[in-house]
Structure P
Amino acid sequence: MFFWFIATSILVIHYVFTDPQFDYRLLIVGSVVPVAGDIAGSWLSALNSLSFAVAVLVVVMATTIGKRQARRLLLGLPIGCLLHSVFGGSWNTTEVFWWPFAGVDLTGSQGMLASRGVWSIVLEIVGLGLTYWILKKHRLLAVDRLREWSRDGKLTFS
């Protein structure tokens with residue numbers, strides 16, 4: 001399940017920040033990194049935890065002191081991880097969301113993908129539709145515009 005997380009993250013960030021300079025590329029990466037935990041379960045479920053997103057945020061903030069442009073770019077990673085937790089429903093599973101504070105053993109944890117069942121398919125179809133709408137709205141279906149976006153990562157919503 002990728003498109004659900006990508007589309008919802010893009011739309012939320014647009015409506016929360018309304019920043020035309022925001023770079024969506026690393027937001028997309030951050031929103032799909034925890035998918036490994038969704039699929040595999042077990043110890044990889046920790047990628048869906050609040051601790052993982054906060055750790056990524058701490059690393060980004062610590063390594064970009066005095067580097068405003070780099071910080072602006074890299075902040076998309078932890079924001080994407082946090083949004084994945086929101087739209088993936090990991091907050092609904094205490095041992096995963098609050099890992100390691102609710103216990104460190106995730107060996108019995110099934111992936112979020114398996115726990116959602118048919119809803120995973122429904123959400124991915126909705127995500128595909130939203131992703132297509134975003135691509136069409138920003139003319140990213142044209143190769144030259146997609147190439148330009150891959151260099152700057154900016155989207156303008158009207």
Structure Q
Amino acid sequence: MSGYICLDSSVLVKLLTWEDGSDAAAELMENIAANELYVVLPSFAWAEIGSVLRQKALRKEITVEEAEESWRIFRRLRNITYMDGEEMIDAAWRISTEEKLSTLYDASYLAAAEITAKETKSICEFWTADKRLVNSLSEKKQFVKLLES
């Protein structure tokens with residue numbers, strides 16, 4: 001592992017709430033902390049995480065209090081670097097086109113990992129719990145890792 005890792009919102013939500021795969025997300029986060037890794041995320045990730053927590057509360061999957069506590073925990077994570085800018089925008093568009101992704105959201109996480117790897121000259125793994133995404137990506141995306149329950 002390099003000094004950086006990219007986590008999809010699906011992994012972070014599993015870390016912050018209790019659902020299938022939460023144990024695996026907690027174990028991954030323990031490894032991140034033990035190895036003193038920085039988490040790289042696209043600049044909009046905080047809004048995506050917050051939106052998922054709000055939706056879970058509105059659907060009564062978690063209480064409003066649990067959503068608020070999860071939000072506070074997320075906001076206290078200090079090893080996160082948010083990425084944006086022209087290079088991210090262009091890379092996300094290129095990746096979405098190459099991989100035939102219908103949205104730029106997933107492509108932006110992949111772009112964050114790819115740019116970080118290029119800048120650090122080492123692998124930046126991208127972890128997701130989205131099996132459909134992993135299965136849709138080409139073989140050349142070897143830095144993509146699936147979080148499994």
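Rule-based calculations on the coordinates, nothing more; no lab input. Since the model is a prediction, treat every value here as computed from it, not as a measurement. Cβ atoms are built from the backbone, for glycine too; each structure is taken alone.
Structural remarks
- Once distance in nm of label points 7 Å out along Cα→Cβ at positions 52 and 140 is computed for every structure in P, Q, the highest value turns out to be that of Q.
- Highest-scoring entry among P, Q, by Cα Rg over 2.2 N^0.38 Å, is P.
- Read-out P(r) over Cα pairs in 5 Å bins from 0, in percent, for residues 76-131 alone, computed value 4, 19, 26, 27, 17, 6, 2, 0, structure in P, Q: Q
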